[in-house]
Structure P
Amino acid sequence: MEQKISEVHTSPNPITDIIRKGSVITIITMISRPLGYIREAIQAYLFGATLLVDAFIVAFNFPELIQTLFFSGATSAFLVPVCTRYIKDNEEFSEIYSTFINLSIIITLFLSLIFFLFSGTIISMIAPGFSPEAKRITKYLFIIMIPVISLHAILSVIKAFLNAKEHFAAPEMSGIVWNIIFILSALTLSGKVGIYSLAIGVTLGSVLQIILQYPYLRKFNIRYKTAFSLNHPSVIEAKNLFMGALIATSIVPINSFVGRIIASYLPHGEVASLSYAFRIFILPFSLFAVPIYTVMFAKISKLYHDKDWKGIFAHTDSSIILLCITLIPSTILLCSLGDACIKILYERGAFTSRETLITNKALFGYSTGLLFYALSISFVRIFNALHDMKIPALIGVTSIALNAILASVMMVPFGNLGISLATSIVSLYNFAMLYIFLKKKINYRMMQNTLREIIKSLLAGIILLLSIFIVRYILVDRLYTSVSIGLILTVLIYGIFFKNYYLGYLRKKV
């Protein structure tokens, strides 16, 4: 029987706990992102924008899409809630870990064999316009990278079990390792094997990602066995959760895919502008939202098995506060300084002031929904932690239809701004529906203190917005100075309004 809220106990300060554990992910992301840009720059330096690079991108995107849709997000969504039930028994935890590792190996090896046997047909389907020579190169690149499907599936299982133990660093560091190996492979092997050096780097980097996890698995007493207990309750539970998790985690890539299709009717350059804008938009999401909901997801999954409803409510409220404190100022910075950021990052060569203008329109549309984009994904994770995959899946399916309708209608008068605004409106819809259903499911209500903190963040945001407008009015054409002052003002204003969070975190560290 479920305990009453008054009968449970939880950690005294969930906000500090989320900040402390999530900051590790933020720091690693700050290292990994620049490495990603360096990786792309080296790829461009060595091979340019040629048929060879087209072949590599096509060959890489297909296994990457399979891995993203079926393993990365979905695996965490259904495995973390399942395995946290057994976290106190190291032997059983290792047994179900080994079962899911072995299961993922068998499934992905079978899938990889199919891809290998039909590689020629697959390449003809995903690159129908390529010449015979280009298809041949793409096929060989594809075959070299087929093992990535199995390797990433294994990594996804390892990540889920380490996250369940509330360890987040090693799985996130795997991205740094992958980028470094890719860069080294490109630099050392490109002279000998050409474009195939990139494919070798992708596969070899994926192997090293798994090797990196081994010391941490031992540290947390997670041991690999030959176990294959398909009748274990965890496997049955995971099977029941899998389809809902798969649908729910596929919504974002599907909506992006639909958006790109609709955007193909726009004038030349506006499709690319959406891509450039989304790359900037996703940075604050990766730095702040991902760490917050990753830590929250693992914690609530554990609290659910303990029937600690007070703890669940506290961590939900804490994540909302932290998302508001970090993403409201991020939204203001992107909306008020977006054009300056785009000029600094992109405006050179063929990227002119016209491209900056249309990219800034798309960025403004995306940025208005940044907070709701993060909240909707966070609430999906809360439902996942509560072993409910159906509600997020059903809401997600309706959002696909809503996104297609809004993007098609709003594209006509507003162009790329209409498509990016449609994404923001759909994010608001997702969050609102998930919030309503969560209230009905567990009688969740925001605490008065949470509402006060949200209002404080909005008030700080208004002051920040006015301050940036004054700065931009005074420093009309001084881009670097305007952006620098904008960042300093953000830290100062939000530091003053929320100094207790920073001081509490520092005291905890000491």
Structure Q
Amino acid sequence: MDLHAEFAKILTRRHFFGRTATGIGAAALAGALNPELFAGPPPPAAAAPSPSRAPAAPAGRGGALGALHFAPKAKRVIFLFMSGGPSHIDLFDHKPKLKDHHGTELPASVRMGQRITGMTAGQASFPCVYSVFQFARHGRSGAWVSELLPSIAGIADEISVVKSMNTEAINHDPAVTYIQTGHQQPGRPSLGSWLSYGIGTEGESLPAFIVMISQGSGNKVDQPLFSRLWGSGFLPTQHQGVRFRSGDDPVLYLSNPPGIGALSRRRFLDGVGALNELAAQAFGDPEINARIAQYEMAFRMQASVPELTDLSKEPRHVLEMYGLTEEHHAKGTDGGFARNCLLARRMVERGVRFVQLLHRGWDQHGSLPAQIRGQCRDVDRPSAALVKDLAARGLLEDTLVIWGGEFGRTVYSQGALTKDNYGRDHHGRCFTIWMAGGGVRPGITYGETDDYCYNIVKDPVHIHDFNATVLRLLGIDHTRLTFKFQGRDYRLTDVHGNAVEGLIA
């Protein structure tokens, strides 16, 4: 029998296209997981590459980038996100000359017709407000910090204060979406998802991207936080952030239901995995492989999460440093953010690439002096403790810590200005964040605003510049971490942004 002739007889046109489609699906999956796989040969290396472009360590486990574009200064990120917009005027950006303008109308030459929110657009007057809180210089750097943040003031020489952050967004949802995803409209991947996709994770038993939320003591009815803010957008869903909650069940639906043991769960996953493998071979859908990976990660997390969230073995001096002792709770201090900070340190120790802590309650449209005191009491001690704890364990040098919100607050009062009370509206023209560790230049203040703390006069840092800088610190060229979606190559910084060299050590 001529086997070749017999095979040719059964290779019908439909059979041929069916087999070809499966091969194309496999190629598409490979391209989705590693877009540079079919990008052709790499450009020839320079004769003498600079240290910043020297061959770097390979990207982490599961990353689409085969190798990093720069020698990385940071391996992981902890983003302490103050949701609602902290008032930079009352916390970091001290304006002594503003005292002379307190209660006077904001000059038109300063406002320059810039748009404001609908919450103050109808005001007949825009009186300037000098902060009621005292400021002082701290550390060798001489950084100005408000009396509200004594613990953060104590690490002034470890942090880089950026006073010239700016954004076009003036309302919460587009502003938070913007700084998290690089775009004001929903649907794009978040920063943590981009890192999970690009450089994967350092560990095997926890996700690359974890999110935790705490409610602050300030505005109890602050803006909601939607899960899309840590979503994967058009990236494979395995790169979305996994939210941890307080209580006995930190991750929803992770624990086995009654009557299901570990062995039964393993057999169940093996069966489902086999079915999914068949489906992946038949259809070539990358999302099937993402689902397989998620099931396996969930199974590993059943063992790793209880150990991670058990703080009973942490020394008392560590709990004291974060403000997690019974004495602190007795004083009415909200321990949610503090606990999350300690968990964040434990997570990066175990290989988590990106940890996002979101602390709500910073939207002080009214009663700012009273509300912001509680907010700062929530976050001051644990934020500084996290930096000191990472440093003590040798982790700060390659862990980037970021502290800040989606925008700042206006210099003028929202509502009536009284002797001891005022509010502030949203302000995206300038606001302050700080960063520590991970290759950031410590003990500096970058950027400058005018005497009204309304406009930037030196070294502006846009949202896209900020994200480009974060990626650079992690060894990534922000223009080269892309994903093709609907025929276009997308990236975190869209078509904008430059890494801020003045912030990089």
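I have 0.40 for FRET efficiency 1/(1 + (r/R0)^6) of positions 294 and 478 (r between Cβ atoms, R0 = 35 Å, to 0.05), calculated from one of the structures P, Q. Which structure is it? Present the calculation step by step, with values, prior to reporting the outcome.
Numbers: P: 0.40; Q: 0.80.
Derived from the structure labelled P.
State the single structure among P, Q that was used to calculate helix-only ellipticity at 222 nm (-39500 (n - 2.57) for each DSSP H run of 4 or more, over all residues; to 500), giving -28500.
Values: P: -28500; Q: -10500.
Comparing all candidates, it corresponds to P.
Which of P, Q yields 23.4 for mean count of other Cβ atoms within 10 Å over residues 150-157, as computed? Display every interim value, and only then the final one.
Numbers: P: 23.4; Q: 19.9.
Going label by label, the one that fits is P.
For mean projected area of the Cα convex hull in nm², for residues 214-261 alone, which structure out of P, Q has the highest calculated value? All intermediate terms of the calculation are to be shown ahead of the outcome.
Numbers: P: 5.8; Q: 5.4.
Going through P, Q one by one, mean projected area of the Cα convex hull in nm², for residues 214-261 alone peaks for structure P.
Assuming 2.3 is distance in nm of label points 7 Å out along Cα→Cβ at positions 78 and 438 as calculated from a single structure, say which of P, Q it is. Spell out each step's value before the answer.
Values: P: 2.3; Q: 1.1.
Matching structure: P.
Name the one structure among P, Q that relative contact order in percent (Cα under 8 Å, 6 or more apart) of 20 was derived from. All intermediate terms of the calculation are to be shown ahead of the outcome.
Numbers: P: 20; Q: 27.
Checking each candidate, the match is P.
Computed from the coordinates by the stated procedures, all read-outs in this text should not be read as laboratory data. Small disclaimer: the values here were computed from a predicted structure and weren't measured. Cβ atoms are built from the backbone, for glycine too; each structure is taken alone.
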